[in-house]
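Each reported figure results from applying straightforward, stated rules to the coordinates on display, with no laboratory input. Just so it is clear, the model here is predicted, and its values are computed rather than measured. Cβ atoms are built from the backbone, for glycine too; each structure is taken alone.
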Structure I
């Protein structure tokens, strides 16, 4: 399956992203005009996972990265750099609210997609060089009394915000990308050459 063609193209992502943004902005107008307490939906996983995929391909220089669901395998993203049993895990967030982890989820690396300023056309992607088996991952304090490992052993889904998580794992974090949506489709070397 890993040799399958990933049909989720830049054109599909651009269309899906534009439709989601239009819907989001329309709902903002409705809420402002009426005061109705309608909640925004989180960005669909196909959008966040494929934004991450294109950034990994173009800025983390991993051309083997594919959308796992698009090639019929489990996980968020597939890459030849990681064993198929411990794929790339993507966590996207649009607010300071918590991200959650499956208690038995296995991953070879984490990517955090910061979309808090996406409406201002600012996207940030962090690579966290930890696995679900890393001692540093297991020892993350989820609250005053429990670690990530403690909550996983209880079968709970650990929740933590990026603001609380980053200080605990910053030595394992690499900022892969910070920029505009349109730039995720351009190779890092091309973008750097244009700036010179």
Structure II
């Protein structure tokens, strides 16, 4: 199956592959965007690759409608979130999923590990979110909110590293950074609280 990241957006509209290519040029990213029709705003599959090199990622767009792959993915996420933590973050995502109209599923390929590979993937995520809104889901990590702060835990038990997190308090996101490997930090986050010693980050 490979590793996937997804942008889940409430926007009905899509964009042309040429617009992504132009955005890459603006960001000085050398990755090449390939599609059957670069002017087709109704595309279903595009690929990023290094110039004359390996594929970085394959993106499949699915409109959320009855019987579509996107609709099936939304249903699977909703079911999994019923037992996810923190409950407040999971419930927020479940409500957000009801509004999602397009799913951009990004399969990360071997070229991602070469120089500039991950930069192009992150740029694509930013392009979709900046122009169409949305939240991000990543396999083995969980869900982030619209601001890019992590709100649902799905990491492996041996994960480590500094990470931007958020919990809901009185209907508003409280954002902070925590150490994923710290057991007390994990316990507090999963309970929907800011871990002791973690500095709150202003979120405009």
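Each of I, II could give Cα Rg over 2.2 N^0.38 Å, for residues 65-104 alone, but the derived value 1.15 comes from II. Structures I, II were compared on mean count of other Cβ atoms within 10 Å over residues 25-32, and the highest value belongs to II.
Compare relative contact order in percent (Cα under 8 Å, 6 or more apart) across structures I, II and report the one with the greatest value.
Ranking I, II on relative contact order in percent (Cα under 8 Å, 6 or more apart), first place is II.
Which of I, II yields 3.5 for distance in nm of label points 7 Å out along Cα→Cβ at positions 9 and 33, as computed? It was calculated from structure I.
Comparing structures I, II by percent of Cα pairs over 15 Å apart, for residues 129-176 alone, which one has the largest value?
Going through I, II one by one, percent of Cα pairs over 15 Å apart, for residues 129-176 alone is largest in II.
Work out the source of 1.00 here, i.e. which of I, II gives that when FRET efficiency 1/(1 + (r/R0)^6) of positions 97 and 161 (r between Cβ atoms, R0 = 30 Å, to 0.05) is computed.
Source structure for this number: I.
One of I, II was used to compute FRET efficiency 1/(1 + (r/R0)^6) of positions 49 and 169 (r between Cβ atoms, R0 = 30 Å, to 0.05), and the result was 0.10. Which label is that? Don't jump to the answer; show the numbers that get you there.
Details: I: 0.90; II: 0.10.
Only one of I, II returns 0.10 for FRET efficiency 1/(1 + (r/R0)^6) of positions 49 and 169 (r between Cβ atoms, R0 = 30 Å, to 0.05), namely II.
If you line up I, II by distance in nm of label points 7 Å out along Cα→Cβ at positions 17 and 145, the top spot, with the largest value, goes to I.
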